[in-house]
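Just so it is clear, none of the values below were taken in a lab; they were calculated from the coordinates. Just so we're clear, the structure is a prediction, and the values are computed from it rather than from any experiment. Cβ atoms are built from the backbone, for glycine too; each structure is taken alone.
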Structure P
Amino acid sequence: MVKMIDNPVIKKSWPVVENFLLIHNKREYERAVETLNVLLDEISDDEDHPLHGLLEVMGTLIEHYEEEHVDLGPVSGIDALKYLMEEHNLHQDDLSEIGSQGVVSEILNGKRQLNVNQIKKLSERFKVSPEVFFD
């Protein structure tokens, strides 16, 4: 461990890296989220991208800050679905695994609830806990 601390490359790089890795306040949080979004745009799902590890670290640091400092309040399953659709640039007809475009429209407009089978499929598609979609 001492060798890492004495490494001149680390000592020289840290002042630059700490500017976007440390999150102590709202301004730093917003900057980190902006950086994460830029990384997501560049890397997408490419796990072999040279910055993929940085993407994971940034996500973890932001998540930790949010757990401690950001009250997101209660989020409905439909709100979570809308958010995930937006993040993945999906439209109603892209969710054919849960039903027709009409069914998806009724779900998104609160006229119909997600059933257990639909929740399972959405959970698998977006790689999130099924609890995300329960109200």
Structure Q
Amino acid sequence: MKIIRYSIVVFLFFLLILVRAFSSKLFYDPLIVYFQNDYLYTTIPKINTWRLIVDMLFRYALNTLISLGIIWMLFQRKDYLKFAGFFCMVAFMVLITVFVFQLRGEFVSGYLFPFYVRRFIIHPLFLLILLPAFYYQKLSKR
């Protein structure tokens, strides 16, 4: 049974890698090229804000669902799953609000803050935070 669970976890991590690998084909994000090199030399490219927000929401939801699957397969506890889901939902609402305000202000306060806010939205970084936290919680209850 553990072999099946861990195989599913590996498959889910592979899905996260696939989302990352095909992100440029699946999602609208003109800021990728901007943050790779152009932010030092040019202004922000023309952005369809609503399309960017919807695609970021879709990418975040996809990453979150896969992350919740990983958490469930590793710990199989509803309270961990509920907490992670609620945490990710609140985090998205806060992060997307901050990002949109930064985007509307055309990053006048600098590019680093919106760069990292965007990273937290488009990558499953909360999984890297929640997995060790849940593991520590599991160990401390023994």
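Can you say which of P, Q returns 36 when percent of Cα pairs over 28 Å apart is computed? Intermediate results must be reported in sequence, preceding the final value.
Values: P: 36; Q: 27.
Matching structure: P.
Can you tell which of P, Q yields 1.02 when Rg/Rh (Cα atoms, Kirkwood Rh), for residues 69-116 alone is derived from it? Checking each candidate, the match is P. The value -19500 for helix-only ellipticity at 222 nm (-39500 (n - 2.57) for each DSSP H run of 4 or more, over all residues; to 500) was derived from one model only; which of P, Q is it? Derived from the structure labelled P.
With respect to distance in nm of label points 7 Å out along Cα→Cβ at positions 5 and 21, the largest value across structures P, Q is given by Q.
Please state which of the structures P, Q yields 17 when relative contact order in percent (Cα under 8 Å, 6 or more apart) is computed from it.
Computing relative contact order in percent (Cα under 8 Å, 6 or more apart) on every structure in P, Q gives 17 only for P.
Between structures P, Q, the greatest calculated value of Rg/Rh (Cα atoms, Kirkwood Rh), for residues 29-84 alone is seen in Q. Each of P, Q could give mean count of other Cβ atoms within 10 Å over residues 61-68, but the derived value 18.4 comes from Q.
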